[in-house]
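Next up: some structures, all given as structure tokens.
The numbers here are math on the coordinates, done by the rules we state, and not lab data. Everything numeric here is computed off the predicted structure, so don't read it as measured data. Cβ atoms are built from the backbone, for glycine too; each structure is taken alone.
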Structure 1
């Protein structure tokens, strides 16, 4: 799919997902709130101080969740005019723009957190390297870059990578770690998206899941020599700017 075809797809993507209003986005944000509370909230500063940028906002799911958690110092962009328009009903600061270009227009050290969920699989590898360098420059010291994308380590990665015709590439945790460090980030940690999606009975399900993952990983290690730590089709990464 070339860039023009991809842009056309993005323009109609919300319609295809039955998202046409702020109410639709709000409902989805409420459904996803617990997973975001688990995966993202611990890495954000105080709501009245934390400056946040979101790349590829889509119709504003994360924007809505941030407002629900009282984060108001938020900027963002999306290349789809249709999706950006929906997101602007939530946050007027959302721009219709290429997120690399828009993020690059801010002064260095402008943000305490940059969030880009389900974004990096849509862009070429060189663009991803540029994005990492731009994000590093725009983050304030001790700032964090939070990404989520297809988990190249997982045998189930196809459930994410092939879930959208505009997806281009995915990365293993090893390659993500290297690329972040080349951009200047000092430390990167990873978290399996599936663990954050456990809702009810979390105190029971999480230990059981970790135990099963340990046993399965040991079996895979014994039979193939490969160590797998993250099995979900999506993985979060958290990269920190230490200066």
Structure 2
């Protein structure tokens, strides 16, 4: 936004709202920003927040940055012509699970059983599961699927993975998992599990490997769109 001529505290004010991992808070947060008559709504943190923004206003411009397919979840009509008051950046994260599984299997070829950690509260979870199951069939590996949507469930999930003697771990894309990446990396390390993640931030935190687009570039492009909208 600075490149578009907007500097926070000088000629633009930014109102921040955080769901803090609680998806049911998004509708109230979006409605609060609409009541404040903001010039543009920037929504990220997964499809729940963006869909809440869409529900809250049909007139305020909305810019999203999400990893879910925006057409598939009913956010926009198409990628090239989104329509309505919504535009944004598709990070293409949830759709890369099959590729991540394949790369992980190449890295740990002796692992005939691979664990898959899913967030059941993440909208694309079922599609992610379908993709990894299809990929596992092609690769000839067995899957141990575990689910967690709170920090308290992580220990139980890893206990199941160890009990099932999985030789590697695929942590599926999820904004919640990204917000808890340090904890997940530590758990994988503690249990000596080679693990694949979505963002390089996991690898920077000590994780083995990641495969995905650039999160920093995605958010930068979000700011570019917001700046264009503010300029009219």
So Rg and Dmax of the Cα atoms in Å, for residues 111-190 alone, computed for just one structure, reads 12.0, 33; which one of 1, 2 is that?
2
Name the one structure among 1, 2 that Rg/Rh (Cα atoms, Kirkwood Rh) of 0.96 was derived from.
1
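So if we calculate distance in nm of label points 7 Å out along Cα→Cβ at positions 143 and 199 for every structure here (1, 2), which label has the highest result? Kindly include the intermediate steps, with their values, before the conclusion.
Values: 1: 3.5; 2: 2.4.
Greatest value across 1, 2: structure 1.
Comparing distance in nm of label points 7 Å out along Cα→Cβ at positions 135 and 159 across structures 1, 2, which is largest?
Values: 1: 2.3; 2: 2.9.
When distance in nm of label points 7 Å out along Cα→Cβ at positions 135 and 159 is computed for each of 1, 2, structure 2 gives the biggest number.
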